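Q: Next up: some structures, all given as structure tokens.
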Structure P
Amino acid sequence: MTGTSFFDAVEQERCRRDAGFSLLELMVVVVILSILALVIVPRVIDRPDQARAARAQSDIATIVSAIELYRLDNLRYPTTQQGIEALVTRPTTDPVPANWSAGGYIDRVPVDPWGQPYQYLYPGVRGDFDVFTYGADGVAGGTGADGDVGSWGQS
């Protein structure tokens, strides 16, 4: 056996032994991940309410655009009685739209992220018309997740 081969074998054995992580290194990583989880998890838990409000705002923007298209075709907004349903099926109550688009303006009447129908009011209180949802509690007013989300400023 040559001297070089012996030292190569020893070096390979040491590299193989040193290739893994020590128990101490693994414990440090676990502690760091635990600390990160303690800091991040409480912040992430609050996000579902924000995500629902953002989805409601997006749905409302889509409904507002469809209502504006309805008005361009028919020279008026749907009545409160006709509601958002007028964007899906041709209204049969007065005033019946003369130029209603054959395919409708949206595929279906969406429900809000809390499972309730969106509200429509014409004439609106905060704009030409209002499209809104009452939020998580289903009651007018409120703050946070219970706050109303609406088209104010979009129309």
Structure Q
Amino acid sequence: METLSYEIIINASLQKVWDVLWTPETYTEWTQYFGPGSVMKSDWKVGGKTYFVNAEGAGMVSTIDSLDEPNQIIFKHLGMVDKEGNEDIHSKEVMEWSGAFEKYILIDLDGKTKLHTEVQVEKEWREHLNTGFLKGLEVVKNLAENK
């Protein structure tokens, strides 16, 4: 597994950037490059359940490992969920990457925000995530600066 990281400077407050990242309507916009119709469903509790799913409801089951709104959130990916809601957190395939982290760190730069993201990923997903984050973070910037 490798760690990929991305950074962008956004001319907006920490809270504005946080809201663009995690409000359902804008989340679907900036994550479109990972998959159209992407949705995040969370109880927003450390140790609770968070689902990153596509339009059909299939995707990843995760937990929030650390939460400090609007400064940072760290997700730990646990496994997969199918469109019927069945979770797989124990199969051999899942165990190869279970426990991978995805981090969002927001740093105040005199009213601007530096958004730093890190994700642990298997090599075969590198290109997909590079495309998703590079294009997606530009959408976050545009939404935060212009909405």
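Every number in this text was worked out from the coordinates using simple rules, so none of it is lab data. All values derive from a computational prediction rather than experimental measurement. Cβ atoms are built from the backbone, for glycine too; each structure is taken alone.
Q: When relative contact order in percent (Cα under 8 Å, 6 or more apart) is computed for each of P, Q, which one produces 18?
A: Structure P accounts for this read-out.
Q: Given a value of 1.30 for Cα Rg over 2.2 N^0.38 Å, for residues 59-130 alone, calculated from one of P, Q, which structure does it belong to?
A: Q
Q: A further question on this structure: With helix-only ellipticity at 222 nm (-39500 (n - 2.57) for each DSSP H run of 4 or more, over all residues; to 500) derived from the coordinates and found to be -15000, which of P, Q does the value describe?
A: Matching structure: P.
Q: Which of P, Q yields 0.55 for FRET efficiency 1/(1 + (r/R0)^6) of positions 35 and 67 (r between Cβ atoms, R0 = 25 Å, to 0.05), as computed?
A: Q
Q: Now, a different point. Taking distance in nm of label points 7 Å out along Cα→Cβ at positions 27 and 83 from the coordinates of each of P, Q, which one would give 2.1?
A: Considering all the candidates, the number was obtained from Q.
Q: Consider the structures P, Q: one of them gives 15.8 for mean count of other Cβ atoms within 10 Å over residues 123-130 as calculated from the coordinates. Say which.
A: P
Q: Right, next: Out of P, Q, which has the highest value for Rg/Rh (Cα atoms, Kirkwood Rh)?
A: Evaluating Rg/Rh (Cα atoms, Kirkwood Rh) on every structure, the highest lands on P.
Q: Going by FRET efficiency 1/(1 + (r/R0)^6) of positions 51 and 75 (r between Cβ atoms, R0 = 25 Å, to 0.05), which of structures P, Q comes out largest?
A: Top value of FRET efficiency 1/(1 + (r/R0)^6) of positions 51 and 75 (r between Cβ atoms, R0 = 25 Å, to 0.05), among P, Q, belongs to structure Q.
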